[in-house]
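What follows is a set of structures for review.
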Structure P
Amino acid sequence: MYSAPPAYLSRRRRHTRLRAAMVALALPFAGLEAAPEEKEKDKGGSRPLLLPEVLQSVQSQYPPYLAAMIEQDIANGRARQALGAFDLNLNAGTTFTPAGYYDGQTAYTVLEQPLTNWGGSVYGGYRLSSGFLPNYNKDRTSTDGEGVLGFRIPLLRDGTIDRRRASLWQARIDQELADPYIFRQYLDFVRAATIAYYGWLAAGQRLTLSEELLRVAKERDSAIAEQVKTGASAPIVQVDNQRLVVSRQIAVVQATRRLQAATIELSLFYRDKATAEPILPHRKRLPSAFPTHPSPAESQLTVDIAKALIFRPEIRRIELTLEKTGIDLRLAKNNLLPSVEVGLQAAQGTSSRLPSAMERTEVEAKIEFKMPLQRREAKGRVDVADAQIARLNQEMLFARQRITADVRDAHSALLAAHEVLRQTRLNVDLAQKLATAEAERLKQGATDLLALQIREQASFDAQVLEVEAQSEYFRAHANYRAAIAAGK
């Protein structure tokens, strides 16, 4: 088999790396025209990219949101782990005496099931002894062994609650705690995606306005050139207009860069359905205008505050954390109680031949009492749980106040943005009227090019302010919806 010489391979690797570097440098600029996925879609005509399509991509393919969803799987795994404390246990063993007067051996196999409704456990199994054991040895059985069945039940401590059940209950609360965490992330991602979308739309409209302003200057430059040829205008007038063309070309380049940056930002949220890779939406997919928006109602504020206090995930998170801490408090108070455990065990011989000192059926009852005299650990746990509950109650109080303030502030910002938008539209109408009138005066020779340039620039600035005001309105609207926990 032919093998290329090392020098050739080295040159080829360098060439490959160089080509890859050139491609990597070109991708940010080439990709801004249209990502490969967008080009495929544009073959049959472009349709405007609307916000619901972007939000759908966030829900199904945005990696940080998918990572947040995994929190539920983690909580489910921890709940299953806590449930393992109640697994059926198999215990088996053997004992023997390698040296001594007695040479007996015993073996046992026991299945033990911890109880979930009350502390303790039930067990059953089989044990067998052989050799020579004393009569008082409890492990001594008949030649065929004996079956064993029994239970252990705590009466005070560990009765209604113990560490195993507390861990299981808290793990189940953690499953519920995953929901407000995911919802909080979802609200933040929807808000960010909405702001990125309207920033992209505003950047596209600003570029369109800049290109239109440049087009007007270029068309006028042709007309002025004809006037200079006929002597109707001085050459300096054409130079002034050419300066204006250059300055407006610079503005177009700056607006293009803004659109590129907004497109890149939007691509983090808008992804290909098949590969989940970011899509750089083509400029042709820009909607022609911002969507309509109703005037915000001040009377809705009280209702929205009430909704936010119910649906904001912060409240639910604190409620569930309080419930978890309440379990810690119950467990701590349980540890203050003395341990009183009762047990009952029955052994049934399986052989028809029993030693004279043994009964076929033996029943053994047991009661045991334990209690630390100082109980400092349990009292300390009670103090800690009480303090944590007091802290969480204060956090709950402030969270409600914080949510109310958030909604009020977001509503105030929305009202202000709507009023600014109304004023900018009036400003656009007035500026366009002045620019139109100045253009007519120039045709009639009643004014000069400088005055017209000033009017055109004022009209352009007014239109840009309107675009920015619309973008700010929808930014404020996204913040308000996040404040009242409205996901879509």
Structure Q
Amino acid sequence: MSDLLDDPAPGQNAPEFSVTEISGEVKRTLEGTFGRIRVRGEVGRVFKARSGHLYYDIKDDRSVLACTTWKGQVSKLAVVPEEGLEVVVTGRLTAFGGQSKYNMNVEEVAVAGQGALMALLEKRKAQLQAEGLFAPERKKPLPYLPQIIGVVTSPSGAVIRDILHRLRDRFPRKVLVWPVAVQGSTCAAEVARAIDGFNAFSPGGALPRPDLIIVARGGGSIEDLWGFNEEIVARAVAASAIPLISAVGHETDTTLIDYVSDLRAPTPTAAAEHAVPVRLDLLAHVSGLGARMAQASSRAVQQRRQRLGDLARALPRPDSLLDSPRQRLDRLADRLPKALIAGVQNRKLTLSDRAASLRPATLRSLVARRTDRLAHLSARLNIRPIEQDRARKAQALNVLSNRLSAAQASRLSRQSERLAATGRQLDILSYRATLERGYAVVRAGDRLVTSTAAAGAATSLSIEFADGTITVADKTQAAAPPAKPKSTSAAKPPKSPGEQGSLF
């Protein structure tokens, strides 16, 4: 630049510069004078181009400094600039000759003080809460006894050892560890990828999908835990289909992941305690339940046995159940002989009535009348064909008359045989057949004597045997000699047609 100043154009006191030359000199002067600098201010307008470059402003109450972070540098930023955030940016000043502007190429962004970090945290918290990511109804219940537990933490810290030790003491389970950086610029991205990666596992695959995820880290400052306050981590936790426990920091430390997770544990050890129950407590509880079930079963059987006994005492005796049917059977048995006799008599009367209408004399009289009528009609007809027809009909009538007479004779024979069989049955059912087996019928006048009391009260007794009847006038004297034997037919009382004598 000094060479240009020493060589002025002819007729001019000051040298001439081209636009490109002056822009280049300004750029070299800015970069050589300031070099790597740190600037503190409030983030103003923020714009992220489609190319991935990040453009924003750093301002105070008087001035504005344009800042640029190239695409390759954005992923390395510990804090992504947000409007209204007070930050300290580190980078180099440079100029852009195309628009005669200077700006700062920012390589690092840090929050200016803990108060600014808390303000940013509250802003993000309010935004996520407005979207419903903290709603209680979104939280998923934890499995009571998970088979596989996924742990997102540093593999070299004491946290993973505490979790494994606590799980081994309470209830040993399979554990899948996804190693991540738990602080620094890459912490948030790695934790989010780990949560998404566990959710991408397929159940029953080579690496089975966990039933529960634990995101754990030890205690630290707010700057050390800032990666768990990033929006990318909170949204990954909200999108997880697997229940998740957050155990970041100590009990007093609170991060955004604690509000989004399904359960917040104060320490990593407490997260392991929430993940599985105590095996010995479960065994004792199961034993207690088994004892209670055995007692309940025994008590139920005893109650049902007692109830069955009470019901059995209320039931009537088997003998009493049969008393009424026995009495009904006895009454029907007493009525059966009379019913049989009455039935036979009714059928005998019916048979007599029908037999009277089928006598041969009546049939012959009917045939004679029909023959006379036929002869009378024939006498009135002198035509030969009619005579021939009359002869044929007379012959047919004779045939039918013969058949009718034969049928009548056959039917009378069958009815006679049936009547004889019925008479034999009556003889079998008659009480006289019983007398022939050695029994006797005792009467006091016209009344039957069936007990000793009735015999003692009678003045004279008539005893009927199969071959005759004797009369005892004085019971203290010897019995009179038996009367002259009478035939069975003579002893029978006279019967009117169609009647049947008593069985007794």
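Values computed for the structure shown
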read-out: Origin of the value -22500, where helix-only ellipticity at 222 nm (-39500 (n - 2.57) for each DSSP H run of 4 or more, over all residues; to 500) was derived from one of P, Q; value: P
read-out: Comparison of P, Q - label where FRET efficiency 1/(1 + (r/R0)^6) of positions 300 and 428 (r between Cβ atoms, R0 = 41 Å, to 0.05) is highest; value: P
read-out: Computed 1.73 for Cα Rg over 2.2 N^0.38 Å - originating structure among P, Q; value: P
read-out: Source structure (of P, Q) for relative contact order in percent (Cα under 8 Å, 6 or more apart), computed value 19; value: P
read-out: Label whose coordinates, when mean count of other Cβ atoms within 10 Å over residues 404-411 is calculated, return 12.2 (choices P, Q); value: Q
read-out: Structure with the greatest value (metric volume of the Cα convex hull per residue in Å³, for residues 196-331 alone, set P, Q); value: Q
read-out: With FRET efficiency 1/(1 + (r/R0)^6) of positions 188 and 412 (r between Cβ atoms, R0 = 25 Å, to 0.05) derived as 0.75, matching label from P, Q; value: P
read-out: For 10.5 (distance in nm of label points 7 Å out along Cα→Cβ at positions 132 and 468, calculated) the corresponding structure among P, Q; value: P
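Rule-based calculations on the coordinates, nothing more; no lab input. Bear in mind the structure is a predicted one, so any value in this text is a computation, not a measurement. Cβ atoms are built from the backbone, for glycine too; each structure is taken alone.
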